[in-house]
Structure I
Amino acid sequence: MDPDGGDTAKNPTAPAGAPRASHSANIRFLARSDQGGRPDGTQVMVFRRHAFIGHMFSDGISVIDVGDPRHPTPVAFLANPPNTRSHHIQVHDGILLAVNGANVWALARFARQKDYFTSSLADSLRGQSGGFASGLRVYDVSRPAAPREIAFLEIPGLGLHRIWWVGDRYAYASAHIEGFIDHIMVAIEISDPARPRLAGRWWLPGMWQAGGERPTWTGRRFAAHHAITAGHLAYGAWRDGGLTVHDISDPAHARLVSHVNWSPPFAGGTHTPLPLPGRNLLVVADEATSNNCADGLAYTWVLDVRAPHNPVTIATLPTPNEEDFCGKGGKFGPHNLHENRPGSLQSETLIFATYHNAGLRVFDLSDPFRPKPAGYYVPPPPERLVDARPEAARVIQSCDVFVDRDGVMYMTDTNAGLYILQYENP
């Protein structure tokens, strides 16, 4: 290990001029792209040798040619209507689904980032109407460098947040619909991508304000983040509202199987529920939502889901400790997990996770009761800040990761663009 933490012995072929990682092990740098001058990135999907990247602040989607992962080339940008984010996307078999919703950081003037995570979306954007698109936008990306819009499903409200779709008849999304205080779960029929339609919805009791419901919680945010499906079950993340399991045998009428919540005593922010169906396990990342660990550490949990009506926590993934990440600035802790999509690397023993200022992490889950670190890469600070949020710090804030079948990892960041890395299994 070199004095600055860069594991040069395990990265002997890093290209000349590569950024010097703050810490690394078993991961090799291949390239970095500023995404055509829009270095803010959120969800990334790779299809036919092209990376599709939804943005946090830039209203649209970037397309990067990654046919040679060492030389990524921006080839297209899909612009959204003003003040409209498409930060989360799904790509399958030549179709791209993109959420459309209010760019909250442009429209709401938060005094602190924490305010976004402790208030309902309706409260955060009270008084805002129009000026952005709300719904699902569909593109034909059979020619990845020349996407073509083929449909827009308007869903009146403040917009969609995240979505899950792997080519089935239904996509599952979190959507704010008029009359609700925040994002709820919806099923959208995609059997004809040119004619998507809203098919079903489900919410936590207390969210349907127009129906006379009132929340029983204060100072916390109960809101659907997204669901991931496995067979006839859907696992839903609800931020401070915890985790749900649904029977989706009839997707238009999802049936609640169980609901668990570990907040309190833990901080909440339940974000990504990754099923490992071959092992009856579920890995759940709680998003770190406070700077400098102000609300305590956030964790990634391992659950035994053999009995879907009674999910049981059996372990947490190890917390990175190469330096004082809580004192480093920005957020420290989980954000997202590689979601084992068809066409990507699908592993039920290796977990790939982004950890904000602790970069990208790989964990070995061979023994689910004793997860172990298997690799990590912490990039240096970004060259500049494009983060429009208050209290933003010039530190890495790794956001999302997609891993291809060869172990090439595509990692986005709020400010630093796209990192392309190679996992080297020791």
Structure II
Amino acid sequence: MKSIFKIYWIVINCLSPLLLFAQPLPELIRQVEANNLALKGLDRAYEAAFEKAPQVGILPNLEVEVGGFLSPVETRLGAQRLRLSTTQSFPWFGTLKAEKDVANAEAQPIYEEITNRKLELTYEVKKTYYQLYGISETKKIIARNVRILEALRTLALSKIESGRGSTADVLKADLRIQELEQQLVILDNQALAPAADLNQLLNRPLDSPFYISDQLDFAQIPFNKATLFERVTKDHPLPKAFALEQEIARKRIALNQLLAKPQLKVGIDYLTVDAREDAFPLNNGRDALQIRAGIKIPLSKSSYKAKEREENFRMEASNHRRLDIINRLKADIEKAFINYETAVLHYQLYRNQINTMNAAIQVLQSSYSIDGRDFDELLRLEMNLVEYDIKTLNTIVESHLIKAKLEMFTN
């Protein structure tokens, strides 16, 4: 009973790191969206942009002034001593709302930037994840072939004992085994870079381990090229951001036209008056109250016309950039489909080559077991088989990378 418990404890301890770090891809993507520092920064920038609207679209500050007369102004009711004044300006009708509209519109491109960054981060996570998967599966392929070569080495030793083999065959097998074992060490080192990239995206220590538990087949592309072209034109955040910049320019032009209108000003003056002592007219010493109204007229229109030209140029520039990014996104889609078709052809070729080599290896193994011939050719085919197994794996990884690339244009 104790031995069973001990075995159970060893198994749990061996599997616990895998259970802890073998995270499925959708979970990694969710963690990146929750923890990535770049996204957090953009979220705060988006929130900050919406705090601009309360700062504009309000009446100008109330002006309050106090003035005294160094030489009092004598009036019929007495001498004026002190003046209290207050003035309020009123922009042209609709100006305040237009200012708020511009401020709120300026925040919208940041939202599209956030959306685009999420798409990019999702692709980066998938890319590094599939790279780690490729390295992990390559190690399995090499380890499997090491075992095959060890079996061939054992067979070569038995042929020497029977007097029908050569020590050179054993040494040749040793050289191949050492070569593959060195490749395993190299692959361990190569895995550090994508692992560090993925940890950086997740905002956790760069040396945190990953264990890939998926088993991938060649990816199928369920997307239609024409549909993707339509989606990137209408829904992709980058073209939408440039379209929003055009809308912002239009709103700025509307605001600029209102700013060129006159501003109204209303004011009240309160003057203190000292009572006269040399006469006693009716309302002697009564303070004075004055109501003022005015208008502020822009005399020069050149600055407003220049601002309108500036915003028109901005609209044209944004439209050109929008069309350019649409063309580049369509080109990326076109290249992705071409690369996928190439990957399909390579995958089919490599599978056929592997089947042929496996058949040839079986024939050579039987021949070598009988008369000890063609050991060099057998080793060569085994090494070629490793190469084609890895090439097949690379086409599988490539197909998933292409699919991940295309998914950037569907979400």
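Nothing in this text is a laboratory measurement; each read-out follows from the coordinates by a stated rule. Only a predicted model underlies this, so the values are computations on that prediction, with no experimental measurement involved. Cβ atoms are built from the backbone, for glycine too; each structure is taken alone.
Which of I, II yields 15 for relative contact order in percent (Cα under 8 Å, 6 or more apart), as computed? Before the final figure, lay out each step's value.
Working: I: 15; II: 24.
Derived from I, not from the others.
Mean count of other Cβ atoms within 10 Å over residues 82-89 was computed and gave 22.8; which structure, I, II, did it come from? Walk me through the numbers on the way to the answer.
Numbers: I: 22.8; II: 15.4.
Structure I accounts for this read-out.
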If distance in nm of label points 7 Å out along Cα→Cβ at positions 58 and 98 is calculated for I, II, the one returning 1.2 is structure I
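In terms of percent of Cα pairs over 37 Å apart, which of structures I, II is highest? Spell out each step's value before the answer.
Numbers: I: 16; II: 57.
Checked I, II; max of percent of Cα pairs over 37 Å apart sits with II.
Which structure, out of I, II, was helix-only ellipticity at 222 nm (-39500 (n - 2.57) for each DSSP H run of 4 or more, over all residues; to 500) calculated from, if the result is -24500? The partial results should precede the final answer.
Working: I: -500; II: -24500.
The structure behind it is II.
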Working back from 0.95 (FRET efficiency 1/(1 + (r/R0)^6) of positions 186 and 386 (r between Cβ atoms, R0 = 25 Å, to 0.05), computed), options I, II, answer is structure II
